[in-house]
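Multiple structures are listed underneath, in structure tokens.
What follows is calculated from the coordinates using simple rules that are stated; it is not laboratory data. Bear in mind the structure is a predicted one, so any value in this text is a computation, not a measurement. Cβ atoms are built from the backbone, for glycine too; each structure is taken alone.
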Structure P
Amino acid sequence: MRTQVAIIGSGPAGLLLGQLLHLAGVDTVILERRSRDYVEGRIRAGVLEQGTVELLVEAGVGDRLKAEGLIHTGFDICIDGSRHRIDLEALTGGKTVTVYGQTEVTKDLIAARLASGAPLVFEAENVALHDIDTERPRVTYEKDGATHTVDCAVLAGCDGFHGVSRGSMPDSVLKTYERAYPFGWLGILADVPPVSHELIYATHPDGFALASMRSETRSRYYIQCPLDTDLADWPDDRLWDALKTRFGDAAAAAMRTGPSIEKSVAPLRSFVAEPMRHGRLFLAGDAAHIVPPTGAKGLNLAAADVRVLSWALIDLFRDNSTAGIDGYSAACLARIWKVQRFSWWFSTQLHNFDTEPAFERRVHRAELEYLLESESAQKTLAENYVGLPFVDPRRVA
């Protein structure tokens with residue numbers, strides 16, 4: 001099989017890249033090691049920046065998003081039970097975020113891919129990248145007992161943190177930066193109405209908590225927990241009680257509870273790999289970076305990478321211009337590090353660190369108090385939360 005771009009991974013990054021390139025007349029093949037049911041069933045984040053929403057609409061997959069997505073013009077910060085609203089719309093000149101689950105984004109993109117007739121191979125096993133530092137790279141994979149080869153001009157590694165793409169880059173080229181947080185998030189998904197029509201981020205002596213949602217009838221909650229937390233120690237009733245404590249009396253009175261339909265513990269990590277390009281291999285999304293979920297940036301960062309990479313590859317194949325691909329890594333990393341800074345800062349302010357000196361705890365509290373008193377500080381928070389501008393790679397090289 002021959003194509004212009006071989007895309008490894010059918011998460012939102014790979015599927016969105018494939019859709020944008022398809023609309024521009026660039027041929028692609030998408031390879032995914034998991035089944036379609038598995039990919040469409042993964043429960044992930046659900047807060048989309050305005051730029052991500054606009055990009056999905058541009059890609060022709062925004063109809064259901066516009067019909068079912070919940071537009072949020074702000075969110076609450078809760079300190080020891082006292083809630084304070086951050087008015088995103090007013091602070092950013094009209095920008096908002098939209099709650100629409102990553103699972104739904106993935107379903108929409110898969111439907112568009114299948115409707116286009118462009119190749120999408122599920123259950124592609126033992127994927128391997130070859131000759132990535134040449135202008136004629138290729139991919140091999142196994143399917144139905146046979147070995148297949150895809151010859152291409154470009155490889156797009158969109159296969160996540162544990163995928164094969166980043167590992168295919170030489171150790172002498174790749175540099176990684178990482179911070180592991182000393183706690184995790186215990187999450188519960190339940191078919192109950194949200195406690196608030198907007199998200200609530202809470203800090204409390206017992207630890208952080210987040211009230212989120214997937215729809216007007218499905219709620220997603222998290223509490224900070226030790227990394228070695230055993231789900232067996234957290235029956236639903238105990239978790240609901242902890243949430244009520246951390247959100248305060250008003251939220252506790254309004255909170256509807258019910259049986260969990262999913263419960264999990266997730267570690268928090270900050271990670272960046274650079275550069276994001278070697279030869280004709282380009283990394284995008286979780287293959288290149290991970291952020292703690294506090295600021296809801298994971299999917300949005302992946303979409304930003306894909307926006308930049310689509311510009312670069314369209315120019316390469318349409319105009320034979322290498323300006324975009326030459327500037328791709330620097331353009332993405334300039335934005336990624338700013339988003340990492342924001343996610344690290346927001347996480348640091350809202351979580352409890354067991355080994356943190358008392359002085360630093362008081363400084364974090366003072367910073368939150370300053371945030372709630374200062375419109376300028378709130379504006380900085382809001383600008384980062386609704387999403388920073390995309391960086392044009394053609395102006396970076």
Structure Q
Amino acid sequence: MIVAPKIRGFICTTAHPDGCAKHIADQIAVVKGRGPIENGPKKVLVIGASTGYGLASRIATAFGSGAATIGVFFEKPGDKRRTATAGWYNSVAFEKEAQAAGLYAKSFNGDAFSDEMKTQVCQAIKDDLGQVDCVVYSLASPRRTHPKTGETFRSVLKPIGESYTNKNLDTTTGVVNEITIEPAEGDEPAQTIAVMGGEDWQMWIDTLLEQNLIAPGATTLAYSYIGPEITWPIYTKGTIGGAKEDLERVQRLLDEKLAPLDGKAWVSVNKALVTQASSAIPVVPLYISLLYKVMKDAGNHEDCIEQMDRLFRDRLANRNPQPDENGRIRVDDWEMLPEIQQTVMDAWKKVTTENLPELGDLADYQASFLRLFGFGIDGVDYDADTDTAVKVPSIS
């Protein structure tokens with residue numbers, strides 16, 4: 001099949017297997033080009049391992065510190081008539097690269113919230129690794145079925161208390177417009193916490209601890225975002241912000257549970273980046289478009305892989321996490337530098353459809369978005385026939 005991008009809203013409904021493979025290879029090259037990560041983790045479980053920060057964590061630990069990795073995700077395989085999701089092709093490519101490098105890699109495709117998935121993964125750890133010394137929790141899902149009650153919860157991206165109006169960017173057309181988001185109603189904040197909060201992270205760690213599958217000195221990480229005040233009503237102080245507060249509550253609880261093992265739980269606050277999740281959040285794409293230009297001009301722009309390599313290499317392996325006053329690791333530190341934020345906010349006040357090409361970097365936003373699905377990557381022949389039905393080696 002010859003595969004082209006088909007974009008619908010903030011989702012691309014096709015993905016390119018060869019493009020995804022090249023994108024994985026490029027990220028591996030970034031990590032290997034920086035040399036080995038000394039004292040990095042050696043047996044890593046990544047929950048939410050097929051895209052974004054979870055995928056980058058798997059790449060950084062595998063090809064930086066030579067870690068054996070188990071990845072959990074929920075993706076759709078392709079067939080001869082339609083493509084798989086990008087996360088499926090990413091996982092195919094990752095496993096092939098890991099095998100070629102002599103690294104253990106095993107993947108599980110299914111509902112990470114379920115007891116069944118936890119049982120399968122725990123059995124694989126027992127059989128193949130014995131214990132894990134790092135657990136990365138990086139799930140981003142619109143819904144969750146509770147494994148004990150069977151109730152299904154749905155998350156929403158809404159402000160709390162009152163509506164929110166601000167500038168927005170239509171990333172397809174490049175039009176800077178205005179958007180108003182109505183506030184959450186009823187139990188929507190609680191539903192969002194049930195999906196995106198820390199309960200499932202705690203369930204994973206509790207299950208692993210009960211079965212003695214966490215090694216002494218192990219680390220567990222979950223990822224968060226804070227960002228500038230202009231995004232707070234829809235993010236930090238909105239429904240998703242409530243979920244992130246719950247994540248921090250669980251981090252403190254897990255810290256206590258891991259203390260007897262000399263282990264540690266962290267929430268890492270990461271930089272705003274083009275991901276499938278961030279593309280769905282109103283206001284944020286315009287902010288990212290402006291931020292990219294400012295950080296590139298300053299010479300400190302990072303993508304997912306550079307962020308996760310820096311997290312594992314400079315903060316965790318060096319035992320120099322540099323937590324903030326709330327105990328969070330901040331690898332959004334370069335984004336939040338006062339001079340960076342002042343320049344972005346100055347641009348925000350002035351930005352229009354007409355001057356966006358001057359003040360922002362829409363072209364790179366769009367290119368970064370397409371790269372998530374394997375498109376627009378150098379060295380890939382997009383006119384050639386490609387096999388869309390490729391399989392993840394460890395998934396039968």
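Can you say which of P, Q returns 0.95 when Cα Rg over 2.2 N^0.38 Å is computed? Write down the numbers at each step before the final one.
On the way: P: 1.00; Q: 0.95.
For Cα Rg over 2.2 N^0.38 Å, the value 0.95 is produced by structure Q.
Here relative contact order in percent (Cα under 8 Å, 6 or more apart) was derived from just one of the structures P, Q, and that gives 20; the source is P.
The value 209 for volume of the Cα convex hull per residue in Å³, for residues 130-225 alone was derived from one model only; which of P, Q is it? Write out the running numbers ahead of the final one.
Working: P: 209; Q: 150.
Source structure for this number: P.
Quick one: mean count of other Cβ atoms within 10 Å over residues 42-49 came out at 25.5 when computed from one of P, Q, so which one is it? Walk me through the numbers on the way to the answer.
On the way: P: 20.0; Q: 25.5.
Computed on structure Q.
Compare mean count of other Cβ atoms within 10 Å over residues 50-57 across structures P, Q and report the one with the greatest value. The maximum falls on structure Q.
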